[in-house]
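There are structures below to look over.
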Structure I
Amino acid sequence: LPEVPIGKDEADNVELRRVGEVPQFAFAFKDHLELAEALDIVDIPRAVEIAGSRSFMLKNAGALLEMAVTRFVIDRLMAKGFNLLTVPVLVRERAMMGTGYFPLGRDQAYAVPEDELYLVGTSEVPMV
């Protein structure tokens, strides 16, 4: 957008306007990470060790909250007529061909040669 200023980092952000009164609190603010760590609902160090920077793991009430939000959405979608599916993670070659992942993506797929199966990366492959 042309009206959005280009900046090097967040220090270059420009406040355009404020709406309403800015509340005043008698305590120091905590960011989302401080709150999550205090509530013991994330494990950032373990996630970074396993998956690298900018990764996270939800645990305890954090994992339950994520599941609750997911279930909330699923319930509403099913009430509107959507079907809930859990799909196979290993498929035959024809499913990979039918969705266009093969032949060009063959070198990027994990194969189980003795069973003539391939590990899918996305759910549309077994749904075809």
Structure II
Amino acid sequence: MRLVVRNECIISIDGAVEYSLNVKRSKFLGHAEPVFNVDTARRVIKNISRSHRSATHNCWAYKIGEETGFSDSGEPSGTAGRPILNAIEKMRLNGVVVIVTRYFGGIKLGKRGLIEAYFTTALRTLEKAK
């Protein structure tokens, strides 16, 4: 999807998309949606977090114009929200929010494992949308 805003072309996704990844018994669920303002992004984050209330973590990131935001949602600092934002930036997308929900499977992944799992889930979710 392309949206022209003030003579700039913003490339986003066409609609909501989901992807699932299992890593060492933890289940990672990616959800991405097009959004064009921060209020809508926060509403999507709230709704997805509500529908996965029993999840261990609901980590997220968004990029809307020049504005970005992300949260590790209780995961170690820098292991979830930033990798999700990195996936958005790698795909050169804008006007998008990505939430990655984690259901802990009993095996700790370590910082490197968490970064890889969150980045991979976000990236594959976005690739599925294109």
Structure III
Amino acid sequence: MTELNHSATIADQAHAIASRYIAAWSETDVARRRALIATVFTPEAVYLDPMARSAGHDGLDAMIGAVQQQFAGLRFKLHGKQDGHNDVVRFFWTLGADGAEPVAYGTDIAVVAADGRISKVTGFLDAMALPA
């Protein structure tokens, strides 16, 4: 029964976990972003997607900061339903300017540690707008 209870807990927490994750990606103040990263990710957390790989709080902070510079003025937002089972959460996101069509859509799969923080993220870029 423990596995079922844990799955139910993860499923129930999927939105909160994904929201904290997106908040870390959206925070532009370095000190606040680093504090969020510490609450969202385990110290040894690993992130990988088709364009980047990073590990640890310092690596995650550097990567997020670089993405924010590359896509200045754009924000990540949750999109659609978040779900989870066992120790895994899946959620969908968009990247775009407020009030405009998103320039990118993606899916992230996160492994959640026993303390509720994310230990690994595998990201997928589902669609990206082509430059005009």
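Listing for the model above:
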| quantity | calculated |
| --- | --- |
| At a computed 25 (relative contact order in percent (Cα under 8 Å, 6 or more apart)), which of I, II, III | III |
| Comparison of I, II, III by mean projected area of the Cα convex hull in nm² - largest value held by | I |
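Where a number appears in this text, it was derived from the coordinates with a stated rule and is not lab data. Not measured: the values here are computed from a predicted model.
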